[in-house]
1. Assign the value 25.8, calculated as mean count of other Cβ atoms within 10 Å over residues 149-156, to the correct structure from P, Q, R.
2. When relative contact order in percent (Cα under 8 Å, 6 or more apart) is computed for each of P, Q, R, which one produces 15?
3. Quick check: 3.6 is what I get for distance in nm of label points 7 Å out along Cα→Cβ at positions 13 and 181, calculated from one of P, Q, R. Which structure matches?
4. Just checking, which of P, Q, R has the largest value of distance in nm of label points 7 Å out along Cα→Cβ at positions 21 and 221?
5. For which of the structures P, Q, R does the calculation of Cα Rg over 2.2 N^0.38 Å, for residues 37-156 alone return 1.21?
Structure P
Amino acid sequence: MSEQLEMKRTVLVVEDDDSLQDVLSYNLNRKGYRVLQAMDGDAALEMAREEKPDLIVLDVMLPGLDGLEVCRIVRREMATPILILTARDQELDKVGGLELGADDYMTKPFSIRELLARVGALIRRREMDVGPPEEEKSISVGDLILNLEARTAHLFGKSVDLRPKEYDLLAFLAGNPGRAYTRNELLDQVWGTEYFGDPRTVDVHVRWLREKIEREPGAPRHIITIRGTGYRFEEF
């Protein structure tokens, strides 16, 4: 479980405009995604087949194979979510892309913040549809056991009663032991990129979790505060 969660989600950006390619890649990288870049349709198909990205951001107007043809071929071969971009505010591009299997579309110019929110939503939707692989149905970290299907938690053999977001936060942290996350990264991973609330929400949930899983909540040994950064989970 931890190996899978430690892997960054991969986004393939297919855009032949250098400046827009740079802006998209920069912002997706900042959100924690691994970004692949392609400048034309043929390169996009080759990269999609080799890398199996978690999502494709696909411009319609491309040299060589256009975006709609790339969309058609990709959808025939794999279930990767596709977010198409079009510079023309025309119904034909939008409807054509959706009919060929695209999951969403945006018309240029668009808000980067909205694009990031849609990318996150599409990836999460895909993961919910597919469900975790068989070996990822539970997390076992020392004496802490989380059953992800039943959404139960046991520590030292005793059941731990957790609120929904407490559970999600603990599952994410326990699945990624030893790695420090900022509050904003935890918000994105647990609450979703569409959530624009106060990052202190994370602090509140961490305090609640410590009261339930730490022997001494005031001197935590497992959910560790990283000064100036956020939190890190240490194994039991």
Structure Q
Amino acid sequence: MHHNFLFDLDQTLLDFHASERKALEIVLTDCGLNYTEGCYEHFKEYNKLLWLELEKGNISRTELFIKRFSDIIEYCGGDLTNIDVLQLNNDFILTMSRNGVLMDGALEFMRRLTSDIPDARCYIISNGATVNAEGRIKTTGLDKYLTKIYISESMGVNKPSSDFFDIVLDGVAEPKDACIVIGDSLTSDMLGARNAGLTSVWFMPSGDIPSACLKYDINYCASSFNELYDVLLKWAHKGKCN
């Protein structure tokens, strides 16, 4: 039996926004568009709404990709008739994959966790594009601490679906009480953990925390890697946090 840590990737271990910002600037500039910080903020907000729609099953991944780049091209004053939005999306994902950025302190946290819990097995459970996630994991050195990576694109299903977690749990092949989900998103990570009947840690919580914990049946919260380390160490040693 192991202690199985199921980590979300973006804004949990990797700084998705830093990689996203850099990649967006590169691909839009290469298209001859005028990139500004306002472009990124606009893209980020609309992209977030689209991913929520994907999580609900209202749009497909291809529709998401087309919508987000059609929108940002128009926002930047570009001509959609002269740009292949799906190719631009592919270029964006590839560029992101080459520009991974760690959350501050993430690598040291993983080193401590796997060193102090010898039977730890760490997994990535992430919604997103496989080449993007795997590339950023490798470029940051995070891969050396991981047992396996589960990415929604390769799996054909997204968090928070119980089907996503069924695939993960089949791969882990150990009881649910030997697994714990760690992530920043209420609608994918915490809801997914609740759907799957798994213990959860909400990382970097914000807003009405008590109400969210009640709504999503969240077990623990941690606001820093030091707090997260303490939570996971106690869970591993005692099976609960006091």
Structure R
Amino acid sequence: MLISLKGVKRVYPLGKTEVKALRGVTIEIKEGEFTVIVGPSGSGKTTLLNIMGLLDLATEGEVFFEGKDVSLIKDREATRIRRERIGFIFQTFNLIPVLTAMENIEIPLVLKGIKGARRGKLSDEVMEAVGLTDVMFHKPDELSGGERQRVAIARALIGNPDIVFADEPTANLDTETGFQIIELVKRLNEEKGTTFVFSTHDARIVKLAKRRINLVDGRIEYDSLKDSIS
């Protein structure tokens, strides 16, 4: 099992009150899955992604990464796992404006200390895979929204992660560009076996996904995998 959560709760203080973002979530993610998490705004989707991706810690419950308990993991170890094993795609792209597309994509390799021909080979391969070869030397403000999202996807994939988390990756894209991004992710999942977990409102992604999890008020209301087994 790649990732496993057991009875996970996440509570955020808000003045004199508390926001209960997650209310006892239990879930398992296997290698090669293409899973979508859906639900209304405020249902806890982003919080769930952040906990599974080791960007946040649970207030209560257990979190396992490949069988290892990471519920109370230290920042340094969490950073190492994210750098080596996990990729992230954000709806706001999070690109560095002064760097070219290629330089933005290579950031994970720089952090890993990969240099020279090896880094060039990896970046060339991933840029070709996502269709960015013609704009590799362009900066973000010279790219379309779809091209920026492709850069974000390539950056998430270049380190060959075990799992990629995507938070509303098509939210800021027009219909046609969003469809192209969805088809790209689907192909990467099928051809490379990359595990994807999406938070989305996009019905097209939901339709293509192999598993759908409905999150309502911080609780799993429906899980198509469990439903198919029962």
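We did not get these values from a lab; they are worked out from the coordinates using the rules stated. Since the structure is predicted, the reported quantities are computational estimates derived from the model, not experimental observations. Cβ atoms are built from the backbone, for glycine too; each structure is taken alone.
1. Comparing all candidates, it corresponds to R.
2. It was calculated from structure P.
3. Here the read-out was taken from R.
4. If we compare distance in nm of label points 7 Å out along Cα→Cβ at positions 21 and 221 over P, Q, R, the biggest value is for P.
5. Label of the originating structure: R.
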